[in-house]
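Visitor: Structures incoming, each one as structure tokens.
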Structure I
Amino acid sequence: MSLQTHRRCQLTLIAEYVLEERLIALVGRLGAHGYTVHEVRGGSFAADGEHRREGAGDTDRTIEMKVICERAVAEAIARQVLEQFAPHFSVRLLLSEVEVLRPAKY
């Protein structure tokens, strides 16, 4: 049995914890049907290979929000996040194509 899949776009937002409620309001206002959000930690490596951990304290918390929707909705959300939040907060955005089984949910 072959499953029928439908293409959608997944927008992943990695942002400062203080933006969570504003991002939730934004994605709802711009037409997303739902989202998933959770706290994450990350780090980076210096040129000398030394590890630097981010999100280690309560004031330096990070969230990852995933929104699966039509590409136009994902792009509209990304555009608004870049304009409204990126100049003032740490924000990373990723767009990827995904296949879903229940298209009406997205």
Structure II
Amino acid sequence: MFKNKRKYAKETIIEGDLKLNTVTGTLYVKDKEVVCTTKEFELLKFMIENKGVTLKKEYLFDTIWGSDSESEIQTVTVHIKWLREKIEKDPKKPKRIITV
């Protein structure tokens, strides 16, 4: 008998006081909805799914924006800055998204 090895995407991802609803693309911080762009949401979701892994800017850019994107790699830095402003207690001293 074969076991069902199919993976199902989680509808909700919880990381500390962050909650991401992957169906609606909604971000909650301390149970309050925080408005974010689709790319910010995708970037945060990807980083949470890869927690503890050092991800290079180029890899994040290719994964989230695509290698054929007309944006520039600096857009990753800008989006991380915007995310920090939304999810960090003190964006200038981040605890969640750390740059190495």
Structure III
Amino acid sequence: MNYKLETENGIMDITLYGEMDHHTAKPAREEIDAAITFDNPIILRLDLSQITFCDSSGLGFIMGRFRKMQSIGGNLTLVNPSGPTQRILKLAGLDKLIRTEIKK
């Protein structure tokens, strides 16, 4: 999983690309958590439109960023989850817990 990160005015936008699985979640988690700690954003927006596969490690990645943002008083928003990502979020019940934004 690759990603592009931009921070402006307290909002960190991260667009994730590829597969979100146990092989890719750990290195991305470590790098993104370091960026969150450094930038201290108020809002973290994860754009999931380019995710082609998401397993339980991907769900763990999302929940971990949710908890990280809560711990610093911020919020997490999921942006444009792809079809595969929407299905697993719904199955896990995370669609009711984490705000989702659909951009056109």
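Every number in this text was worked out from the coordinates using simple rules, so none of it is lab data. Everything numeric in this text was worked out from a predicted model, so none of it was measured.
Visitor: Name the one structure among I, II, III that relative contact order in percent (Cα under 8 Å, 6 or more apart) of 16 was derived from.
Guide: So the calculation was done on II.
Visitor: To test your reading of the models, identify which of I, II, III gives -14500 for helix-only ellipticity at 222 nm (-39500 (n - 2.57) for each DSSP H run of 4 or more, over all residues; to 500) when calculated.
Guide: III
Visitor: Computing Rg and Dmax of the Cα atoms in Å gives 15.7, 52 for which of I, II, III?
Guide: This figure was derived from I.
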